[in-house]
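Just so you know, all these numbers are worked out from the coordinates, no wet-lab data involved. What you see is a predicted model; the values in this text were computed from it and never measured. Cβ atoms are built from the backbone, for glycine too; each structure is taken alone.
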Structure P
């Protein structure tokens, strides 16, 4: 029986979130508590990478976290970003977020259409003379570096923020019937917070194959997996699962 669900994401800002629909439809309690959080490097930590931001003419942003931490670090280091700096972003949503820090001009902001890094590459190739700086998390692959190398672009990757476990309070009840995870880091945080965690009847729902694999590698059971041909979204998969087990 599913009565209380822990969703390991920040609480939605929109009242139209499908999680609220789930809660109302099945009379279940949904609690939002991210298992991980992002924190920026300090200026001192960043300087250890021996990177001068002003040596670069273009910044590549893969997320809003990257934007926040890039501009926050520049402010802390008293680095004034030149007006002619170009920005290449993985999606339009990420590109529009730059407005939080600088005036948005289409001639210096470029983005891809689908969220895949390959989609912003044609714009970068058109600006082959630029020197690209790519702010990343401490946990990342070399996929972006390989793509930029394949096009002979001048680039440097740097770490500007890290993913850390978002610990639970000692007096915080952990009485959930279902846990919903969105990344392998969330599973690592679960094991860190609750080293003696035993799944028992607790259902685990996962989004994405990497997350499902992390659950299985941790010796746990995946009860709900999305996306799939039948369930394009995690909420659709959870909805159907609750219908079955609460019937």
Structure Q
């Protein structure tokens, strides 16, 4: 809590995160007002690259915000595992997440929360490609846009963070406030080719249809987690 009684909603920034995981819900909650303030926190207050190499600088360090009202952990690809291997960040997530009234993740941020110990036996969602990792870390995967289980709320892949944030806006204020923010950011998805084709939710189909190659993105997992053999064994087991 800040001196003027604003409740802090902290987004965790780390190198390699998927920017939309953070910016989508940040845009929604930054427009909420009503006694809440959004901040971006990082291990250090310095520019960090997102997954496409764009530099982003947090407002504050994690030491500056030890007890946020809400903590939101965005996801990434390989950087998901890099973050799991970062003891300082994981210790912050455990400490701040334990004290927070609301703990959220977007996309693969759920795997980070699971490794931090918050999803054991809980229902949760994440990006579909990471669902096996989430379950190996003790959660029960549910294919939904967002899943609430106790104080923990997880959102599915990337854009689902906006849905989660609108849910939070209603929870923190009311439904009218959430609808007002939705109108302000003009969030009304109408993809040109319809909804998702879940038959494509496998590595082969994705690789044929786009430049995404999931195997290549995860090939360096062994190197990233070399210092965490127990975690690596858990994820690959």
*Can you spot which of P, Q the value 15.8 was calculated from, given it is mean count of other Cβ atoms within 10 Å over residues 120-127?*
P
_Once relative contact order in percent (Cα under 8 Å, 6 or more apart) is calculated for all of P, Q, which comes out largest?_
P
*Using FRET efficiency 1/(1 + (r/R0)^6) of positions 160 and 200 (r between Cβ atoms, R0 = 25 Å, to 0.05) as the calculated read-out, with 0.05 as its value, let me know the right label among P, Q.*
P
*State the single structure among P, Q that was used to calculate distance in nm of label points 7 Å out along Cα→Cβ at positions 24 and 136, giving 2.5.*
Q
*asked:* If you rank structures P, Q by mean count of other Cβ atoms within 10 Å over residues 16-23, which sits at the top with the largest value?
replied: Q
*Hey, mean count of other Cβ atoms within 10 Å over residues 96-103 derived from one of P, Q reads 18.5; which structure?*
Q
*P, Q: which one has Rg and Dmax of the Cα atoms in Å, as calculated, at 20.8, 62?*
P
_Highest-scoring label, criterion being distance in nm of label points 7 Å out along Cα→Cβ at positions 128 and 152, among P, Q_ = Q
